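Please go over the structures that come below.
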Structure 1
Amino acid sequence: MTLQQLIYFCELAKTLHYTKVSQKLNISQPALSYSIRELENDLNAKLFERHAKKISLTKEGELFYNYVEQALHLINEGYELLNTGTSLQQRRLNIGYIHSISQSYIPIFLDFCHKNNLNITFNFTQALSNDLHEGLTKGDYDIIFAVNETPGMINHLLVEQPLFLYVNINHPLHTKQSIALQDLAPYDMIMVNNKSQLRKQLETLFKSEGLKIKLNMEANNCEDVLSYIDKGYGLAIIPQTNLDKHNNVAEIKIDNISLHRKIYLSWSKAVNKDAKLAEKLLEFVNCIG
């Protein structure tokens, strides 16, 4: 088993397409097939199921892929450290964040890093909290801004985002200064997709109040939700946001319920080994808090 074989396997496991992988890695398809077969022979395990022109990972292949991906990530991390210097500050950091803070805390974070002369190149990715937690655990991210803590990582509460009701200015509720949750039952609601923590939080809340959500539409993020409200497709409960781009949307407080969600800044134990960087991350948290 060689490093080259592991790289070939990892790429093939991601794309499940021999032609694409051979083109990406600039090797012939027969050579790629031979390398995979040799790896399977070494492991005494079948890693791929072959169906005509299509392939899929076997259970053994899926299990092996998780370990190979982590191993290659660590190897690349070591290479970057040696290639760019001994300090973690001198390499690129992969940072994941949820959409709702993209125009608020992410610019503040970048400004903070610039003012403190942190010699780091950042690679930002926007994703759902569940995916961010998983990515941080697997090593795809070094730092994340997400709802809730990531088990086994360094977690610090950054902010509690208040949640408000947002409606179109032509909606019957738009003149209300505040409203009870029960009053929303008759109206069509727009929700973020069911993989998000916000969706789960709201579904739990409505259920605890004995209410059903009259779902009219789903969106991928809060900005899309606002766009749909702007066009009059329904109302929604989302984190408090800037309405400068949405002149047809009104914000209403929800009575008798403390509606908020906790956003954490979390980072890996590898990042925490750089004392100066960890100190600055904690300083940033304290500045926001």
Structure 2
Amino acid sequence: MSSKTNCPACGSQIISTDRRINSTKKDRSLEGLTYIDCSKCGTVYNMNNVSSDDLTTYHAEYWHSSGFFAYGERSRVNQVEQLKMLMSGVIDTCQIGKGREHLDLGSGEGGLCNAMHQLGFKTTGIEPSESAVLTAKKVYPELDFVQGSIERDLSNYKKFNLITLLDVIEHVSDPELVLSELVNHLEEDGAVVIRLPISQTFQLDHLSEYANLFMPPFHNTLFSKSGLKILCKKIGLEIFHEFPTINAFGYTKSLAEKLGMLEDYKDWRKSEKFKKFDMEIDNWFEKLAENVGKPQTLFCALKISK
């Protein structure tokens, strides 16, 4: 397997002062992969080249493999209602008025596409997991879902007023290629809305390779905010608006993995009382992370630079 020699965000070459993080076998993560913490922009990335097709296969195999960690099962109806509330605010902020063409990359089982359909958009979803697409087509037969990769199938479409990538860009083999393609498929006054785990976080600082959002190669790139800005500027995008952070947890789970107690942790989480206690601890840690300016995620809108 060949190795990357340049940061996928800022383009700087690997230098001796760049920190190495070696992956360990946990959850959906594979061991033996080396990640570089770029000393120029702070982006953490997999230095081992993994092809788009290999990543698509890997994602399909591990779809929903960590369901035990869910804090509670929400009904599909409730999920869609929450997404409608979230996206209504996004649409207003981004001033998506005239055109109503929407594309969701990494559309999963179709919840966001259905929310956008209910908000009056003509929506399309592209998703690598065959099982997820089959579920989406069964539940929402009136909507358009495509099983495939972003890199291969995006070229089949014209332009959109709104493109969403929620927990997606960190997975792809070549984020610059994907974002560059999005510029070609975005209306001039449209917006790309992304949510992504970022690198300069409290959890990654203190739990390193055991951090919940460090999942090699499931997460191929963890951008820093400055690294994302550099990449966006290079391809003609800019951050238009940052939305409130959507919490991503995993502190206690990561600690259990570090201590070799994951199976015990799974058993403990069979108790609803423990799950409630566990969620409160994770909430406390995430508030602490936000207070020191190191939350786990970035949720923002990108627009074509003027």
Starting from the value -13000: which structure in 1, 2 was helix-only ellipticity at 222 nm (-39500 (n - 2.57) for each DSSP H run of 4 or more, over all residues; to 500) calculated from? 1
Can you say which of 1, 2 returns 17.1 when mean count of other Cβ atoms within 10 Å over residues 198-205 is computed? 1
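1.04 is what came out when Cα Rg over 2.2 N^0.38 Å, for residues 182-261 alone was calculated for one structure; which of 1, 2 is it? Please report the intermediate quantities before stating the final value.
On the way: 1: 1.04; 2: 1.35.
Corresponding structure: 1.
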Cα extents along the principal axes in Å was computed and gave 52, 48, 37; which structure, 1, 2, did it come from? 2
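Laboratory data are not the source of any read-out in this text; all were calculated from the coordinates shown. Since this is a predicted model, take the numbers as computed values, not measurements. Cβ atoms are built from the backbone, for glycine too; each structure is taken alone.
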